[in-house]
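Each reported figure results from applying straightforward, stated rules to the coordinates on display, with no laboratory input. Everything numeric in this text was worked out from a predicted model, so none of it was measured. Cβ atoms are built from the backbone, for glycine too; each structure is taken alone.
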Structure P
Amino acid sequence: MQQKPDPLSSGRPRTPRTREALEDLVGTELGPTAWREVTHAQVCAFAEVTGDRQWIHLDQDRAAKGPLGTTIAHGLLTLSLGPALLAELLSFEGFSASLNYGYDRVRFPSPLPVGARVRMRATVLDLSERGPAIHVHHRQTFEREGSDRPVAVADAVAHLLPQHPHDAVGAVS
């Protein structure tokens, strides 16, 4: 798919309020977001919550002697930043609810060292319908400052519900 740049990129999130406005975004790359540092404290908290206490994430001394030379963030920690970063690019406040429906594909092409900064771009890939809901299929590309390779690429699906029943996809007025 040929990506088109976002002509309205202004540091504020795009706020489509209708299916037609969402359709206008298909093929548009939004972003990038602001940079965010991933800290050792965040990695430790994520390890505690998930139980993933692998040394490459937590043991700074051992990781310094390891294959990557430093501790790295969990791939799933990086992925979990997606909703907050997406909110910088795209707002679904015109809909009654926006839910994370899931991911079609997720890859972690390169590591994210602890202390590095990450940002995200999003490209709206397609729309589909599921009952009254609209599914917004979009690619989230997480970039590490100073690297040409993304640290994560995820094809995500947002599940949007209309504000009013008469706004539902296929509704008859």
Structure Q
Amino acid sequence: MRALVAGMVVLGLAVGASARMPKFRCLTDGVRPTGKNFFVFQKNKKKLAAALAMTESGDTSAGYPVGTILQVLPFEAMVKRKPGFNSDGGDWEFFQLSLEQNKRGRWKTTVTAHGRAEIANRIGSCQGCHATLAKSHDYVCEFVIGAAGLGLTDAQLQSIQASDPRCHQ
């Protein structure tokens, strides 16, 4: 498992500016929708409720609310942006993150890359994979492949999620 975590590296740099840069924190501070392996973050309580309702119903046809952050792993995330931000990627912005310990021993998140199709991990372009597999589900792969699509069991994925060092400070 550690090899998977260590092997997920950024292959490209982001171009273009994003809207507001989100703050990424402990993965499990988000809300895990029933029956799903990802966490939802949203500052607006009404938008959070809408995101959870569409996730749990499986009807994502309206698209996730702008500002919604979806995260499966501590070192990657996707953020829904305003219409027109990334029409080829469902208006999602993809993020590669690194977790770093400061001199006081506290963990912080650093955005190492963010953008559209140029953001990639060991598997390939984040956007390319999401567009290929889950375009009909607002680009959210969990509806189609789940943990198995990452080469993991649900238990292995949950172990990686639970090991997020930001959650143990």
| query | If Rg and Dmax of the Cα atoms in Å, for residues 108-155 alone is computed to be 14.0, 43, which of P, Q is the source? | reply | P
| Computed 125 for volume of the Cα convex hull per residue in Å³ - originating structure among P, Q | P
| said: If Rg and Dmax of the Cα atoms in Å, for residues 44-123 alone is calculated from each of P, Q, which structure is the one that comes out at 15.4, 50? | reply: P
| message | If FRET efficiency 1/(1 + (r/R0)^6) of positions 20 and 76 (r between Cβ atoms, R0 = 35 Å, to 0.05) is calculated from each of P, Q, which structure is the one that comes out at 1.00? | response | Q
